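Alright, structures below, take your time with them.
Where a number appears in this text, it was derived from the coordinates with a stated rule and is not lab data. Quantities reported herein were computed from a predicted structural model and do not represent experimental measurements. Cβ atoms are built from the backbone, for glycine too; each structure is taken alone.
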Structure I
Amino acid sequence: MNESEFIDLAEETIEAIQEAIDESDADIDYDEINGVLTLEFENGSQIIFSKQTPAKQLWMAAKAGGFHFDYDDATQQWLCDSGNKENLHAMLNRLSSEQAGESVEIFSV
């Protein structure tokens with residue numbers, strides 16, 4: 001994947017997260033500034049997404065730590081580059097639930 005393709009895919013993913021939040025029942029506010037997406041929960045905690053163009057990764061910062069995602073062409077998913085290679089949607093649901101203190105389903109997985 002070249003840099004232009006990465007940027008397009010990362011921006012599509014950030015837009016998809018925003019749309020999924022809008023369509024879900026989740027009580028999450030979000031703001032995007034210069035390609036950095038910040039999700040804020042009722043308790044004030046945040047999850048932050050940024051695209052790291054040189055590494056061709058999406059980075060997510062949450063209370064549980066920092067996570068880096070590589071795009072897997074074979075499965076057409078963003079997969080965490082450590083641990084059990086959890087996909088972005090599943091990890092976002094899990095970490096959002098942990099931070100909100102209640103079950104949150106942004107994406108059906």
Structure II
Amino acid sequence: MPFDDVKAPLLDIQENIARAKKFVKGVSFETFCEEEMHLYACVRALEIISEASRKLPEELKERYPDIPWKQIAGSGKIFRHDYEDVQEQIVWETIHNALEDLKNAVRVELDK
């Protein structure tokens with residue numbers, strides 16, 4: 001797959017990780033739960049990350065076996081179809097604890 005075909009989803013992932021982190025910056029978990037715009041904005045960013053991850057070639061994913069690619073791709077289905085099961089705590093923890101490795105892998109790939 002030519003790099004230009006891979007670059008767009010990598011940039012989408014990078015941009016939406018930054019957005020998700022921006023949406024929670026300086027926000028307490030209580031505020032995140034009380035003011036629904038935070039959750040909605042973060043879920044949308046995670047949906048885009050999920051969809052973009054599905055566009056990445058397998059050989060790229062194989063270079064980063066510690067990243068849970070199937071879970072990332074599958075999370076979009078949950079956000080879109082099982083939205084009533086989306087829990088604020090999971091979204092919060094994902095943004096605060098689970099995106100750093102993905103962010104680093106994307107940066108490495110874009111720097112090539």
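The value 1.00 for FRET efficiency 1/(1 + (r/R0)^6) of positions 37 and 69 (r between Cβ atoms, R0 = 35 Å, to 0.05) was derived from one model only; which of I, II is it? Don't skip to the answer; put the middle values down first.
Numbers: I: 1.00; II: 0.75.
Source structure for this number: I.
Thinking only about FRET efficiency 1/(1 + (r/R0)^6) of positions 13 and 29 (r between Cβ atoms, R0 = 30 Å, to 0.05), which of I, II has the largest value?
Once FRET efficiency 1/(1 + (r/R0)^6) of positions 13 and 29 (r between Cβ atoms, R0 = 30 Å, to 0.05) is worked out for each structure, I has the highest.
If relative contact order in percent (Cα under 8 Å, 6 or more apart) is calculated from each of I, II, which structure is the one that comes out at 19?
Source structure: I.
Have a look at I, II and say which one yields -10500 for helix-only ellipticity at 222 nm (-39500 (n - 2.57) for each DSSP H run of 4 or more, over all residues; to 500), as calculated.
Structure I accounts for this read-out.
Among I, II, considering only mean projected area of the Cα convex hull in nm², for residues 53-100 alone, which has the greatest calculated value?
Sorting by mean projected area of the Cα convex hull in nm², for residues 53-100 alone in descending order puts II first.
Assuming 25, 14, 12 is semi-axes √(5λ) of the Cα gyration tensor in Å as calculated from a single structure, say which of I, II it is.
Derived from the structure labelled II.
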